[in-house]
Structure 1
Amino acid sequence: MLLLWQVANSYDQKPYHRIMMQTWGAKVHPSPSDLTEAGRKILESDPTSPGILGIAISEVVEVAARNEDTKYCLGSVLNHVLLHQTVIGEECIKQMEDLSETPDLIIECTGGGSNFAGLSFPFIREKLKGNISPVIRAVETSACPSLTKGVYAYDFGDTARFTPLMQMHTLGHDFIPDPIHASGLRYHGMVPLISHFYDQGFMEAISIPQVECFQGAIQFARAEGIIPAPEPTHAIAATIREAL
């Protein structure tokens, strides 16, 4: 059986995600849970903790470490994840070429950083080559602004400090943000490569609060007929700001 730990606020806010995973045979636990030492410590200090990706990572790493037949590979935040994500930006560059257009601004939401890197890194490559010169803008949630409010330091990738130390922009591995709907952006740190690019001035970052993002999402849905997920509403809100 596939065991999954889903961040508690997502477990409660998005029951249909959980039902899909259960339909495909997974057993889904809210995180923090009482099934791991890492989860129990969090629940002892805050029985109603909404969780965060860092806690879920701690629980899964703990389970993997105590079972010889289990391995764990992080799906975001680490540099090795970013390469296969760049298909997003490569496709976008090709689409712009087909339109004979050159973008002057690239906007993407960012939490741990894998989707942002997927879109932006191919454009940063072309920018470093001198082929184009777009502004690269990351958009964070104001509830968890690791780039705009965090410090650039070595920190753990999870709450229980199981992972190696990583040099990244971080709010602290024990930081727990408000339980906003954009749960995919609720992570305390930023992937090291993006942190490095930001520190070197190759990109910029802003943060936007949830209500403004939802207002942008409604405007976008009524104009385009597409209801966006909570995470990309941050990019939509930033685009509306730019247009105005």
Structure 2
Amino acid sequence: MLEVKDLAVKRGSLQVLRDVSLKVNEGEVVALLGPNCAGKTTLLETIVGIIEPSYGKIVFKGEDITHLPPSKRIVKGLSGVFSREYLFPEMTVEENIELGLYASPLKNKRKEAIEWVYTHFPRLRELSKRYVNKLSGGEQQMVSIARAIVGRPSFLMLDEPTSGLAPKIASAIFNIIIDLKKVGTTILIVEQYVAQALQISDRVYILSAGRIVAESEPKVLLSDKNLLKYYFGLGKVS
């Protein structure tokens, strides 16, 4: 479904990504893991079109989208959740979610699209008229994900969706990701909680110093204690 080929990205004089290649098949949850400052967020932002690569190719559903603007990538079914900072704090929950429909084929079916989101986020139905700046961090993160999926993207990227959240709320976010997979959403996730990411993923890539250094199935990675310790400082993951 998504294939990144030999991608490179520079920011000023800094080479952030070097010859990065990865593939995400339809229906998969793929985890992109690695140490801090490895280039994980930069890779996701390049895939969604926020950053222009120096060279390389991004192919989505068989089409080269390397130089398409983000709005056209959204129309094709590619969406991402990067940070709660992208929410509009003085707008209501529902108004923020509606923004996810602006470039969607479902923009003329607003009521049905919003209702579909509320079936996955019943808490947001209760909060629909509340201003985002009155929400907790976990509730804001749910709004971010809801806005990303309201247009029914076939491919969703999540950049540390549990960052800064309490363990109980983080667990709820992981359950939502599992539910999204069940309804056919393909997912590429960057996540700080390695153990939980491995539990929900079909495959794993490790990015370090701007390069893909390993590709593995979760169970294989879990058995490689040296790899876990080297890249994540983990002696044991349970």
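Listed values, structure above:
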read-out: Of the structures 1, 2, the one that 1.5 was derived from, the read-out being distance in nm of label points 7 Å out along Cα→Cβ at positions 184 and 208; value: 1
read-out: Structures 1, 2, by distance in nm of label points 7 Å out along Cα→Cβ at positions 88 and 176: label with the highest value; value: 1
read-out: Structures 1, 2, by relative contact order in percent (Cα under 8 Å, 6 or more apart): label with the highest value; value: 2
read-out: Structure with the greatest value (metric percent of Cα pairs over 13 Å apart, for residues 72-135 alone, set 1, 2); value: 2
read-out: Answer label among 1, 2 for the case where volume of the Cα convex hull per residue in Å³, calculated from the coordinates, equals 120; value: 2
read-out: Which entry (1, 2) yields the derived value 15.7, 47 for Rg and Dmax of the Cα atoms in Å, for residues 48-95 alone; value: 1
read-out: Identity of the structure behind -10000 (criterion: helix-only ellipticity at 222 nm (-39500 (n - 2.57) for each DSSP H run of 4 or more, over all residues; to 500), calculated), options 1, 2; value: 2
read-out: Label whose coordinates, when mean count of other Cβ atoms within 10 Å over residues 112-119 is calculated, return 15.9 (choices 1, 2); value: 2
read-out: Read-out FRET efficiency 1/(1 + (r/R0)^6) of positions 104 and 160 (r between Cβ atoms, R0 = 30 Å, to 0.05), computed value 0.75, structure in 1, 2; value: 2
read-out: Value 3.1, calculated as distance in nm of label points 7 Å out along Cα→Cβ at positions 40 and 80, assigned to which of 1, 2; value: 1
read-out: Identity of the structure behind 12.2 (criterion: mean count of other Cβ atoms within 10 Å over residues 8-15, calculated), options 1, 2; value: 2
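Every number in this text was worked out from the coordinates using simple rules, so none of it is lab data. None of the values given here were measured: they were computed from a predicted structure. Cβ atoms are built from the backbone, for glycine too; each structure is taken alone.
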